[in-house]
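Laboratory data are not the source of any read-out in this text; all were calculated from the coordinates shown. Nothing here was measured: the structure is a model prediction, and the numbers come from that model. Cβ atoms are built from the backbone, for glycine too; each structure is taken alone.
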Structure 1
Amino acid sequence: MNSSATAIYAQRRAQMAAQLGPKGVAIIPTAPEQQRNRDSDFLYRPDSYFYYLTGFSEPNAWLVLTGDGKSTLFCQPKDLEREIWDGFRLGPLAAPAQLALDAAYPVAELDAQMPALFDGRDAVWYPFATHKALETRIDGWLGSLRARVRFGALCPEQQRDLCGLLDEMRLTKDAHEQSIMRRAAQISAGAHIRAMQMSARMLRDGQPVREYHLDAELLHEFRRHGSQYPAYGSIVAGGANACVLHYRADVGEIRSGDLVLIDAGCELDGYASDITRTFPANGKFSAPQRALYELVLASQEAAIAATRAGARFTDPHEATVKVLAQGMLDLGLLDKNKVGSLQDVIEKRAYFQFYMHRTGHWLGMDVHDCGSYIEPSEVGTVSERKDPLSGELIKDRPARILQSGMVLTIEPGIYVRPAEAVPEQFHNIGIRIEDDAIVTDAGCELISRGVPVRVDEIEAVMRV
C-alpha cells in the first residue's frame, strides 16, 4: 500500500474514533471465508466496513479502535507453510508500519486480549446484524470482564451500533474514492460495448448467440483491465427475459429482432460500478422498440436534470415517473378512459404495471451502498398515507438532501408483459437505462457514459 493510501485509511480511523466518545471502543471484523464445496472456498472479498478503515484485504482479521484514537489489528501470523499454499501474509510484526496502526497481534490472541481492551470503556461499538454470532462473541468478552469487577475491572454499560456512524462517513465519497469509481465505470462501459458488438457480429455471421456468450465478454473485459470481480451477478436478458428484473445470465437464446438488456458492472479496488444498457441484438431498433426506448431515455434525462446538490433523493424518481406515466398514456399502454389523467396515473400508481422499481440507489463499496435515504435533520417529521395499490399504511419521512460527493444510480425502466388491452407490438419488451452519477453543486457528473445511450449512437457502435 502506498503512503498516500495509508494516510487516507488512517484519517478515516481518526475520524471514526473521534465519534466514539473518549471512553468508547469499537470492534470491526472482516468477512469470513466461505466454503464453496468440498475443498474449495469462494473467491475472498473483505468486509466493506473493515476495508474502508484499513485497506487490508486478508481474511481472519479484526480492527479495534478506541476513543483516544488508538488502532489495533488482529491478523493471521506469518506462516511459511500456509503462505506456500495460500499466499503472502503481512503478519502482525509488519502491520503497524505498513498500515499506520498503533499495534497488531496474532488473531489467536483476540479472545485473551479483548476483555482488557474493553476494561474501563463506557460503550462498545460494533456493526449490528452484519456478522453472524458477533454479538455472542462480544457477550463472552464482556462476561469475562464482569467476572473481574471485584478486582477493579470496569465493564462497559452500553452496546451501540457502529453502522450508522460508518454509513454517514461512507455516503460522501472523497476524491480518492471518486477516482476509483470513475475508473470502474470506464472499465464497465467498455465491457458493455464489447457485448453489444459481439451480439451483432455473431448474428451477422450466422452464429447462434446465447446469453452466456455476452456474459463471457463482460467478464473478459472486466478482468482484462484489472477489475478484481464483478460487482454483482450480471444480468444478461434476451427478449422476454428482460421483463424479469433480477434475471441472471443463463442459456437463453438471443434472436435477431430481440432486445437485450445487460445490467453489469465491475468492482475495482473495493468499489462498484453499475451500468444498464438495452440494445437490439442485431444492431437495429424496430419502431416499437425505439418508441419505448426513447421514452425511457427521456425519463432518465428528466431524472438527471433533477439530480444536484440541494435536491431530495426522491426528486429524480418523481421526475422519471412523470415522464414515463405521460408516455404510457401517449403510447396506449394505459387507457386514458380507464386510468384518467396524468395526475390520476401518478396518484393511483397505475404506472406500476410497467414500472415497479425506484429510479436509483446509493453506489459505493457495495453496489447497493450503505447510507440513510431519510434526511437526518428531519427524521422526526412523519406523515402517513395509504398506498393506493396495496392499501398498506405507509409512514413517510423527508427524503435525503443530496450533497456533493454522494454517488447514486439513475435507472428508469419499462417492462411490458403481455396483458389484456396492452398493444401487442410492445409485448415482452423490457428496457432499462442506468448510469452512475456523482452529485455536484452544479448538477451531477455521469461517470458511466463511456458506453453509448442514444439510439443512433448504439446502432453506430454495433455496426463496427
Structure 2
Amino acid sequence: MANDGNARSTTMSRSLFAGAALTALGLAAPAAAGDEEFTDLFNGEDLRGWWGAGTEDPRGWQALDEGALAAKRRASLGDIAAHWRVEDGVLINDGEGLFLTSERQFEDFELLLDYKTVAGADSGIYLRGCPQVQIWDTTEAGGKWKIGADKGSGGLWNNSPGAPGKDPLVKADRAFGEWNAVRIVMVGSRVSVWLNGKLVVDHAVLENYFGRARPVPRRGPIQLQTHGGQIRWRGVRLREIDAEEANAILRAGGPERDEPREAFEALFDGASLAGWKGATDGYEIVDGALACKAGSGGNLFHERVLGDCTLELEIQLPPGGNNGLALRYPGAGNPAYAGMCELQVLENTHPKYAELDPRQYHGSAYGQVAAERGYQRAVGAWNHQRVTLSGHRITVELNGTPILDHDISTVEELMGSPDHYAGRLRTSGHFGFAGHGDPVRFRRIGVREAQQGD
C-alpha cells in the first residue's frame, strides 16, 4: 500500500492502547500490534477465501449444516466472478452484484483497509454480516444529503435515528480518486471507527438491522458491500482481539483512551473482605479475585446501600458454575425474591442446564425476564459485565453486547408464585453475590452511582 495515510503505514501507532489508561485499570499494557499480528483477508492476487452474500441475516446461513452452507457458497461464485476482479493487487467491484463475504468468521477484531470510490457510489462494510460502516458520495451533487451524506462516511448508518454512532463525529472523506484509510475496532457489539486517522465512531453499539430487539451475532464475516458505483479495496487486514484486550477496551470505554470514560469506585480491594457482610465464611480471596468456595457460598453483600447506579465487574465461570448478583438486596432473605432480583450468573453451555426456564440463564433477572444467550466467553475465561439500575429498569451488557434491557415493573408473568417476589420493586439496597456452592470468581468490582441528570 502507498504511504498516503493508508492503513499499513500507521498500524503500529493506531493499534495501541494508551499505557497510562491501562495502568489506571490495573492492567499491564499489551505489546504494540505490529504488522505481524494482522492477517491478510485479501491476498492481493485472487478471491480465494471469499464468497458472495447479500443483505441477509447471517443467523440464517450460520444455522445451515456444513453441506448446505458449502452449496450456498458455491452458488454465489458465478455472481462474484461477474462483478469482482483483481488488478495490480486491488479488489475492484463494478457497483453491482453480491457482496464479497469472508469465509472466516470473527468475534472481536481490529480491521484495516483502504477504499477508493467514485461519484454517485454508495457502499459500506458489514461487520459480522450486519450493516454497516457507511461509505458514500458525500458531496451535495451526490443527492443524499437528506439522509446524512453531508455528515461524511464512516458512521453506523443503519443505527436508529439519533443513536450513538449513526452519524460520524467529523467528516473525514478524501476527494474522489484518492484512497481512504479505514480502521475499525469491534468488541462485542461496540464499534469504533477511524477514517483517514480521524475518530468518526466512538465505541458505539452497532444495532442489529435484522431485528433491533436482538443484538448482533457474537461472530460473523466481514462483507464488502457493492451499491451503485465502482469501488476499489486494498490492504484488507484483520487482527483478532483476545479476551484480556477486549476486557481492557470495555473497562476503558473504548480503545486508546487516555483515561476511562467512566470512573468506578472499587467495592472490592482484591485482598480482603473489608466492607462485605453476610456469608463471609463462604468466600475467599484467590489470585486477587473474590471466589465462592466450592460446596459453600451463601449471600455475601457489600455494606453500602445503593440506589440507581452502574455496576461493573469481571466474572470467571467454571464448568457448570452457578451464582448470582444480588441487586438491591435488603440484607436478609433470598436475593431472588427479597431483593429487586438475583441477576443470574450461570455457565449456560453445561448439559445439566439444557432445559431451564429461559429466565434462569446468565444475565437474566431470575424468574422475571430472560437475557439473550450466546455471548459468554469460553469456560474459564474472564467475562466483562456492566449492570445499570435506573428506577425499575435493569440493563445488562455482557462482553460489550447488550443482553437485557427491561423495566421489571412491567413484567406480568413471573416464574412461580408472584407472592415470592416481594422485593422486586425496591429502589435501593445492597449489592452482593448469591453463591450456590460453585467456585465462581469475581474481580474488578466497582460502582458508579447515578448523578443528577443521568
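Between structures 1, 2, the calculation of FRET efficiency 1/(1 + (r/R0)^6) of positions 171 and 371 (r between Cβ atoms, R0 = 41 Å, to 0.05) yields its largest number for 1. Output the label of whichever structure in 1, 2 has the greatest value of distance in nm of label points 7 Å out along Cα→Cβ at positions 67 and 203. Greatest value across 1, 2: structure 1.
Thinking of 1, 2, which structure, once mean count of other Cβ atoms within 10 Å over residues 211-218 is computed, gives back 16.8? Only structure 2 yields this read-out.
When you work out FRET efficiency 1/(1 + (r/R0)^6) of positions 235 and 259 (r between Cβ atoms, R0 = 30 Å, to 0.05) for each of the structures 1, 2, which one comes out largest? Don't skip to the end; give the middle numbers.
Values: 1: 1.00; 2: 0.40.
Once FRET efficiency 1/(1 + (r/R0)^6) of positions 235 and 259 (r between Cβ atoms, R0 = 30 Å, to 0.05) is tallied for 1, 2, the winner is 1.
Figure out for me which of the structures 1, 2 the number -11000 belongs to, where helix-only ellipticity at 222 nm (-39500 (n - 2.57) for each DSSP H run of 4 or more, over all residues; to 500) was derived from the coordinates. The read-out was computed on structure 1.
Quick check on the output: 46, 28, 19 is semi-axes √(5λ) of the Cα gyration tensor in Å, derived from one of 1, 2. Which one produced it?
1
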